Structure I
Amino acid sequence: MAYTRDDIKVKTYDFNKIKVGETQELNHTITQKDVDTFASLTGDYNPLHIDKEFASKTNFRKPVVHGMLTTSFISTMIGVLLPGKGSLLTSQNFEFLHPAFIGDSITVKAKIKQKSQATR
């Protein structure tokens, strides 16, 4: 099932019932409010992200969404959807291949590749 941010509820998982190969999807369309809130929260007021006039003079032609804003939905996936309540993301690596802009939709996909009793 695919979720949007508006219909997310924290999942309570049972380790024994989660299956290797299980998948989940989260969809979100980036809004100006998302960018403004992220800039306020992090203090990242780089004009490339928040100033339309500045951004219009760059190769991007419009403000670029903070890369870390787009990746922050991974935390939602792990801690809320799959596996859910009580889960903790311990490592991640990113490579930003393309810029994201306000109005772009992003999809976060997760798949259970293995289960470990030791790190449960």
Structure II
Amino acid sequence: NSFIPKEIWDQVMEKIRFLESVTGKTFGAGPLPLLLSIRSGAKISMPGMMDTILNLGLNDETTEILGAATDNLRFAYDSYRRFIEMYATVVMGIEHYLFENVLNHTKQQLNIEHD
């Protein structure tokens, strides 16, 4: 039953709209998707203790757009894979090794050395 209180959600959306206006990009949509990095914050520095989620805003549509914009679909899908993995481990509490196992197994099946 985790949820974000409406007041906080409204503030987050207000800041996202601000970022959209200054960057000319749109969060979660094309033709220029806005991608966000979400980092934990604390009054004191705690290296290695604060979780990060990169590429928030990637989805099936924006991944294709990113691939076309960079002329590198592999980069776009690798970024999407990493976003899904980070979100799942940080937000949903899914163990990181499960993703590594699937990735390693798939690479082995396809005889691929690198991600």
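Every read-out reported here was derived from the displayed coordinates using simple, explicitly stated rules and does not represent laboratory data. In this text the structure is predicted, and so the values were computed from the model without any measurement. Cβ atoms are built from the backbone, for glycine too; each structure is taken alone.
Given a value of -5500 for helix-only ellipticity at 222 nm (-39500 (n - 2.57) for each DSSP H run of 4 or more, over all residues; to 500), calculated from one of I, II, which structure does it belong to?
Working: I: -5500; II: -17500.
Working through the options, I get structure I.
State the single structure among I, II that was used to calculate distance in nm of label points 7 Å out along Cα→Cβ at positions 20 and 36, giving 1.2. Matching structure: II.
Across the set I, II, relative contact order in percent (Cα under 8 Å, 6 or more apart) reaches its highest value in structure I.
Output the label of whichever structure in I, II has the greatest value of percent of Cα pairs over 17 Å apart.
Numbers: I: 61; II: 67.
Max of percent of Cα pairs over 17 Å apart: II.
Looking across I, II, the calculation of distance in nm of label points 7 Å out along Cα→Cβ at positions 44 and 60 that yields 1.0 traces back to I.
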